[in-house]
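*Asks:* These are the structures in question, set out in turn.
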Structure I
Amino acid sequence: MGKIPVIYYHSVAPQKHPTWAKNYITTKLKDFEAHLKFLKSAGFQTLSMDEYLEIRESNFSKKKYCVLNFDDGYLDNYIYAYPILKRYGFKGTIFINPESVPKENEIGPSLLDYWDGKSNLKNLERWGFLNWEQMRIMENNKVMEIHSHTLTHTKYFVSDKIIGFHQPGADSLYYIGNLYPERVPYYIGDDSFEKLIPYGYPVFEQESAITAKKVEINPDFINEVILSTNKIDWNYNNASQKARETILQLYKNYLGDDKIIINREDHQQYKLRVIENLKLSKELIDKNLSKNTTICCWPHGENNQFVHNQALKLGFKATTLGKMPDVFLDSTRFERIAIGHKFGNSYLDAKLKCYSYMGLSPYNQVIKIGKYLRHSLIQH
């Protein structure tokens, strides 16, 4: 029996946002439509998550099924992905973090309005996250269903190892968002967001909120680092290295006295926090969309058996396997694949990835050869 490909995306837009540090997760609209054209021409039928969980255990060899997932709940999923899916007669699933949902419920125009002559393309150029009203519209039209991406998408500091410094253009969402959570729903394209903290702010080793045992960094150390590096021109390529050299003795002194970390989350505190994270995520989605949320997708793919078991206890039917080993794959887990245009042709990439995942020859051999060649190049 073959496998049903569960394809996942994040942001979908005509062009990538020029200043967004995470714009690498945007699939260009023309590529996204190329994927849908392949699925349509090849006779694929899209499934909801509940349909997928039921059908994947049955004998479906005479039909082609796939599932389309969208992570994080970006506004462009409503503006662009939703209308395109509707046009092709397809459906998808969006995994959202309630902490990223803006308070405002303005709907705004989408491609549907542009096609109807009610809006121009310029008016569609908006960035951010979905609000509850936009989610309701997509669910009521049975094109997009909403499920949980846990409460928050953030990462937390987990050690006293410095991995970098805050500087212009840095991917600063998590460490700034943890200090100013109310700004997170609006941070994309907000030039003032990265200026909420001074350049030179030390960034420590991070891990996804769902698996991290948080540490609290000594604010005195942070302030001294910022003060010590305030004369560095952060626009230069070697600014980070210069900062490391500048604070080296300061860092060694604090490290030697064990004064960088002033608090560590213990195992019991971690367990209570992540259980509340999952519980509140489900409650907020259920309440705002009048539904029963049954699927959980792990941010960053990071998870463990404890959080998976807790999700099941709270009423979720299944969670993503993410970065867990295949040994944990069972009826309450599901794998996903990403599609881009690595072969220079988005249509071809979709065909190769889907058919390879389904175990069809010669597509699976082509993917294996590609992986082998990439591995060989890396080794040499």
Structure II
Amino acid sequence: MKKVILLGSTGYIGRNAIKVIKNLRDFKIVGLAAYTNYQMLSEQAKYIKPRSVTLVDKKHYSVLKGEISRTKVFCGESGITEMIEATEADVLIAAFASAVGILGIKRAIEKRLRLCLATKEILVSFGDVIMHEVHRHNIDLIPIDSEHSAIYQCLEGRNSDEVKAIILTASGGPFLKKSMKAVTKADVLNHPVWKMGAKITVDSATMMNKGLEVIEAHHLFKMPAERIKVVIHPEAICHSLVQFVDGTMLAQMSTPNMQLPIQHSLTYPKRRPSMVQHLDISQVKHLRFMPPNHRKFPCLTFAYDALIIGKSMPAVLNAANEETVKLFLEDKIEFHQIPRIIKKVMSEHKPQKGSIEHYIEQASWAKQTVRRIAC
């Protein structure tokens, strides 16, 4: 029986992970963590009966603690580390929509848990540090992001010197063929393919999501920026490709459903039957691929710039994006202001190499700078 700790259990990935694990008889959830949704976390705890739970938002800690019994309840971001330290587990699924819990994730690596990573911000902001720990402790890091899972599968058993480029696919979001002028929040949150949380849906609309994936791919697969490509693929059936030096391309295709990469991360190297409807390739009429419009989606360019600059710049990019998206969702800035503010923050930053704590400080600076610029 494999014991799993799930961070971000109330989010889109977390809820799907619970469904996947329920279908896998030899996996059991022993720890859950959520940021603010204590009501759903309470329901999950009563249903799953884990050994421990963590609520990052301390405001509702006492309420949650009073609602569930026979379960250890931790709180605050430090509570994530405490839960990982106190709960015996084999696997950690990291599925928060931000880098919350980074120190807990580092502790999980030190304890040699398999890391199933859905939180792209972890490698975007702290990639050098985290990958150093992954290699030092010789653990499995299996990506859950559909694009990185696809590349991981295409690269199985291959040498990196055989790879010419990895190619990330992007659906194009809601504005692929629409103007981005005078858009509403409803327009932005109306993704044509995926049903996701609000933050990642906004990132898809700006294509910052794909930019963050470029940085994540660099760390996961040891590829320089010039060998990581992005193509628009509206059908979202081909989840990414690898091009080899002989010109051959391998692609991973499937029904667009996040339960597949979640299950792959848990059961790798084995494959199991899944609950997902299988793709009938005979019914696929079109598979279109086209280059992205960097002028229309400047956030994609910002991400490449941050990757090339390195040091603390990716952490600043990620934090600036998080804060601008938060302001947009709170109706405090317009959609078109998101890339302008991010660009301004990056221009004011002086990148430095450092520890996790240093990058956290730089991220805090970036968020404060966003607020200053926006006001």
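*Asks:* For which of the structures I, II does the calculation of log10 I(q)/I(0) by the Debye sum over Cα atoms at q = 0.09, 0.12, 0.18 Å⁻¹, for residues 94-245 alone return -0.30, -0.53, -1.10?
*Replies:* Only structure II yields this read-out.
*Asks:* Work out which structure the value 0.95 belongs to, where Rg/Rh (Cα atoms, Kirkwood Rh) was derived from one of I, II.
*Replies:* II
*Asks:* One of I, II was used to calculate helix-only ellipticity at 222 nm (-39500 (n - 2.57) for each DSSP H run of 4 or more, over all residues; to 500), giving -14000; which?
*Replies:* Label of the source structure: II.
*Asks:* Right, next: State the single structure among I, II that was used to calculate distance in nm of label points 7 Å out along Cα→Cβ at positions 262 and 326, giving 4.8.
*Replies:* Going through each structure in turn, the value belongs to I.
*Asks:* Here's something else I'd like to know. Starting from the value 2.0: which structure in I, II was distance in nm of label points 7 Å out along Cα→Cβ at positions 6 and 350 calculated from?
*Replies:* I
*Asks:* Between I, II, which one scores greatest on FRET efficiency 1/(1 + (r/R0)^6) of positions 22 and 78 (r between Cβ atoms, R0 = 30 Å, to 0.05)?
*Replies:* I
*Asks:* Further question on the same structure: Comparing I, II, where is mean count of other Cβ atoms within 10 Å over residues 118-125 highest?
*Replies:* II
*Asks:* On distance in nm of label points 7 Å out along Cα→Cβ at positions 222 and 254, which of the structures labelled I, II is highest?
*Replies:* Between I, II, the highest calculated value is found for II.
Bear in mind that the values in this text are calculations on the coordinates, not laboratory data. Note that the coordinates shown come from a computational prediction; the quantities given were computed from them, not determined experimentally. Cβ atoms are built from the backbone, for glycine too; each structure is taken alone.
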